[in-house]
1. Given structures I, II, which gives the highest value for relative contact order in percent (Cα under 8 Å, 6 or more apart)?
2. When helix-only ellipticity at 222 nm (-39500 (n - 2.57) for each DSSP H run of 4 or more, over all residues; to 500) is computed for each of I, II, which one produces -10500?
3. Out of I, II, which structure matches 1.00 when FRET efficiency 1/(1 + (r/R0)^6) of positions 9 and 73 (r between Cβ atoms, R0 = 30 Å, to 0.05) is calculated?
4. If mean count of other Cβ atoms within 10 Å over residues 81-88 is calculated from each of I, II, which structure is the one that comes out at 20.0?
5. Given 24.1 as the derived value for mean count of other Cβ atoms within 10 Å over residues 57-64, which of the supplied structures I, II does it correspond to?
6. Could you figure out which one of I, II the value 2.8 for distance in nm of label points 7 Å out along Cα→Cβ at positions 49 and 89 was computed from?
7. Say we calculate distance in nm of label points 7 Å out along Cα→Cβ at positions 65 and 137 for every structure; which of I, II gives the highest result?
8. When you work out volume of the Cα convex hull per residue in Å³ for each of the structures I, II, which one comes out largest?
Structure I
Amino acid sequence: MDRVVTRAQLAAEGVASSTIGDRCRRGVYLRLLPGVFCVGEPTAFARCAAIIEWLPDACLSHRTAAWLRAMLPEPELFEATVPSSRYRKTPPWLRLYRRDLPEDAVDHTAELPMTTAAHTVLDWEFHSDRVTFRRDRRRQNWLVIHGWFVLRYSAHDVLRNLDECVDEVERVVRRRRFGRGLA
């Protein structure tokens, strides 16, 4: 059994604070996050539920959402996106991304709130740290040096203007195929 409960839920069930502490010491409850416990050994899904119990305005995202959508294997590091104004210290198994997601980027139809399939794919590929940014630039330079032509698009452009992006790629391919360059 991997039931996730909050301190408030336990109190509403009549469990005293001292009993909660005692059960944690005896291993009956495992504290996953502040005020959130698991009865039994936590599964990956229990960790996801704990994140939402701890931060109700969080949205499971990145590789965690990809796992929930059966796109990736079970993650070791769980990821969620929270509003940009929210800051919380997290345990080593959890990473929070602080940004304000548009409402249409969140799927509320699932059992747990997560990014939509399209947004999940973009998050999964999202390059947000300096090391990845530099590696992307080096890779692009290598491609250009070796004769490739690189077009780059932001996630916003792909999500909001997909047809325009496709049209542009088609124009570039046609021009390059027929030797007219990129005038």
Structure II
Amino acid sequence: MGDSFTQGSGTAPGGAGVFETYAMRLAYLLGADETILAGIGGTGWLASASPFSTRMSGVTGMNPDVVIFLGSRNDSWTDIPALTAAVTSTVATCSAVPEVYVSGYIVAGTGTGNNAVKAGTEAAGRPYIDLMGIIYGTGKSVTMTGNGNADYCIGTDNVHPTHEGHKLLTRRLYQGIAGGFSMTP
């Protein structure tokens, strides 16, 4: 479940198509027989007319073994207590799902929202994989600054991960899931 990071956005070198996203790479690594890719650009826990909560019945109705949430930078300007509550109630809709993992923001500078997602996840009793700051620096794939991995992990739009960015997300999420516990990058 996620936003455009999950859905895929842009074309190389500025972004990744649906089969190149962290979500599809992670499903492969985890040995998933089937994958429900519930990513829609511009959405989040509260952002848009189609927040994560409105799409959960379609996901949980398919009786998944695992649900993974990533997001969302689209909630960056959201009321923090409302964000925490939305995360808690949305994750709680997965009570029949054996494994649920949640991750929040990946870009440095969005710590307040990330903390809200973490608090909401913990309140729902599910593991949180902290990816805060995994991508850092002020560059992007066509305007490299040399002060972080954003030079090769962020696309030309200065928002979406490149193929390398998706590979990095995949590795960190896999480590958190395979380790079976919350982790900080």
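1. Numbers: I: 14; II: 22.
Of structures I, II, the maximum of relative contact order in percent (Cα under 8 Å, 6 or more apart) occurs in II.
2. Numbers: I: -13000; II: -10500.
Value -10500 for helix-only ellipticity at 222 nm (-39500 (n - 2.57) for each DSSP H run of 4 or more, over all residues; to 500) corresponds to II out of I, II.
3. Values: I: 0.45; II: 1.00.
Source structure for this number: II.
4. On the way: I: 14.6; II: 20.0.
Here the read-out was taken from II.
5. On the way: I: 24.1; II: 12.5.
So the calculation was done on I.
6. On the way: I: 2.8; II: 2.0.
Attributed to the structure labelled I.
7. Values: I: 2.8; II: 3.8.
Between I, II, the highest calculated value is found for II.
8. On the way: I: 159; II: 99.
That would be structure I.
Read the figures in this text as sums done on the coordinates, not as results from a lab. Keep in mind the model is a prediction, meaning the values are calculated, not measured. Cβ atoms are built from the backbone, for glycine too; each structure is taken alone.
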